[in-house]
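Only the coordinates and a few stated rules stand behind these numbers; no lab work does. Just so it is clear, the model here is predicted, and its values are computed rather than measured. Cβ atoms are built from the backbone, for glycine too; each structure is taken alone.
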Structure I
Amino acid sequence: MSTKAFYSGFVNLKYRPTSDDMVCLFRVQPAKGVSMKVAAGAVAGESSIGTWTELTTLTKRIKKIGGKAFSIDGNYVKVAYPSILFEEGSMPQVWSAVCGNIFGMKATTGLRLMDIHWPDVLRDSFPGPQFGIDGIRKIFKEKKRPLIASVPKPKIGMTSEEHANIGYQVWTGGLDLLKDDENLTDQKFNRFDKRARLTMKMRDKAEKETGEKKSYLLNITAETKEMLRRAKLSYDLGNEFVMVDILTAGWSGLQSVREFCKDHKMAIHAHRAFHAAFDRNPHHGLTMLALAGCTRLVGTDTLHIGTVIGKLEGGQHLIDDLQAEITKPKVTEHHDMLANNWGKIKPLLPTSSGGLHPGMTPKLIEIFGNDVLIQMGGGIHGHPDGSKAGAMALRQSIDASLKKIDLAEYAKTHKELKAAIDTWGIYKG
């Protein structure tokens, strides 16, 4: 049997997925001289039980559990996989299958995993977020307004003392959270342990002075054992959060951190650094949507999903889909998105960050609603009167937006907001 005929055996357009099947939606670009049927079969076969040739060891029993390309609509292919193919509760194994060798096959010149439908049996093998949106709000005793955070800028290069002082400035300026940036971990000029201790002292001081709950998204990303040590230090210092660069740390490391955080009742902030390396090319890789669903299952409590209006790529349609994927109890199928019932899996709090300033706040709330963590860096530390004034301007812009007061009008009696608007303007898009 030829390779093409063998691959075609993994296409069955009469097949209807069962309730235990995982379904993946792919966008497939066949290589020159390869039919869509063969390309679709290659994806289904190579991501499950197949290889490039017929096998004497491929018994009828094993054939039954192979992936099946059951729908071909233009370049869109749906593949059903019996859940028995996957190790329950192991995101690394799932990705090794449906995000593995298939992306390097010569049968395609482009392959993109658009979304995943999770059957109950696999969905329920993952813990999901420990806190979810309601739990995060309970930490801060804040039921209505968006939560607000800032990264010290420049994002790398400060000493531990400088970093801790910036935290104190933005906390006393009205922010809820200080956040490390993705590439700040344990450099010589700003050692992790020293930064953690000094910054948490400033956190405690800010809480006493303001009477508000404050917390710190402390970046623990490292080798797994070191991540767990850093998480323990964060816990010992009285912090409620850890932050993980989930893609550079990897699913294995993240799942280990999730177990630690369950035992210590700590929330996880997920930074998506590295995502654009595989999701920005529209013809290859996988989408942020697929990544977001996986992140929800593994169980972080917050996740960066973009801004629509900031410096990072991602339009309204994508942000709407991402927000639905991580917050809704159910999502329905449409062109690029598969249906999912998330069952008891809690929602994540969306994080919007990247090129934002206080003049954008009304539009951000229009886009996301109030259940969002708004994170600003340069839009706070670029304030002409300093970081505390920048934090005050953001808090004032939140207050004005919730009161339905025009920012320009509110700025007449709030000098920090006025200075921010004078610097960056009010977003009118």
Structure II
Amino acid sequence: MGVTELQVSPIHGHCDAAFGAVEAAFRENFVSRDEVGAAVCVLVDGRVVVDLWGGHHDREQSRPWQRDTLVNAYSVGKGLTAMLVLGLVERGELDLDAPISGLWPAFAAEGKGEVTLRTLLSHRGGLPGVRGTLAPDAMFSWETMCDALAGQAPYWVPGTAHGYHVNTFGFLVGEPVCRRLGVDFASAFRECLAGPRGADFGFGLPRGDHRRVAPIVEASVMETRPLASGDRRELARRSFGVDDDEACALLADVYFNPSGLSGVGVVNTAPWRSASIPSTNGHGTARGVAALYDVFMRLDPKDGGIVGPGLREEATSTFSEGQDRVLGKPSRFGLGLQLSQPSRLVGGSDSAYGHFGYGGTLGFADPQSGVAFGYLMNRPGDRWQTPRTHALVEALYASLGERDGGTS
């Protein structure tokens, strides 16, 4: 099957002839869907069939997107963080059902002594935010964030409900990793997951790699002074259109404490890029995302994989489903991985799993079709549904159907 080399600016890379619809959708994103800079990568049964990048770092088109351009991937990093944790479970370094407080004694405060890693991975820990007002730069300090979460009471009884831990997930499941291995999170991710598999994705970006980063275009600007609880609630009310006081209080803590926790106002700064905020600030390439999903889906540990078939099946089974206490709409999670639901398909089948990120970034694996997929961009779209992402995924599955005579 032939490979078409692309030479026309601003799109570069290669695309297998059978997946020309993906190339066409990627090009059309720039023409009619206001893409600025982006990359998409697809593997099928371990073989790269699409590896495209194009556009620019900025609207002024002063710097082209390169093959090794990095970009903030937002919550796509949650799925990869989960892979790291699950890999350590597979190795016997961590236990899904042992109390976290065994490794992290301070976490037992306020009735959390029996909370397990399984509970946290499935967004059932009741710790989606921090109540006490934190300094604007608190999210750059791993210790500050972990201490705040360990010391506070949960928003609901852990295990009784689920709610998307938007910005705290990475600290909560990452601290046990650090304590078990005796290294910082960025090193653990690099040494145990990304590095051995040659995946260009990581946290705590070295200063030398900042030059490779494409800034987020049209990133929201917000004052980074400390916001009192009343100010946070008003900001949540305006941002999410929620009038209920209790819901506003929760959303204020989840998204705006500290004020830049979601990346607002700071996503393009050096301190943000240098920090480890695993829920939100992983930087990488679409190729790196797709490669990790491919390895996770296909390979067993003896062959360089991350987990065995038993843990893989467990991790991609439903642990949380239904109304989400944070999102205010249905969500569905395995162990750190988003699963498809009618209102938001992750891939093209019920067996697909992965993780969306803010604005439409996406990484997923679909064992039914053998697909591993990564898409990263620097101009976020709508929060929940993004036409650019839909166009790429729909084109991919249309191509699979045509290739297999409509059997995919």
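In this comparison of I, II, the computed figure 18.6 for mean projected area of the Cα convex hull in nm² is attributed to II. So FRET efficiency 1/(1 + (r/R0)^6) of positions 332 and 364 (r between Cβ atoms, R0 = 25 Å, to 0.05), computed for just one structure, reads 1.00; which one of I, II is that? It traces back to II. Comparing distance in nm of label points 7 Å out along Cα→Cβ at positions 68 and 316 across structures I, II, the highest value is found for I. Using distance in nm of label points 7 Å out along Cα→Cβ at positions 100 and 292 for the comparison, can you identify which of I, II gives the largest number? Structure I comes out on top.
Taking relative contact order in percent (Cα under 8 Å, 6 or more apart) as the criterion, the largest value within structures I, II is that of II. helix-only ellipticity at 222 nm (-39500 (n - 2.57) for each DSSP H run of 4 or more, over all residues; to 500) computed as -9500: which structure among I, II? Only structure II yields this read-out.
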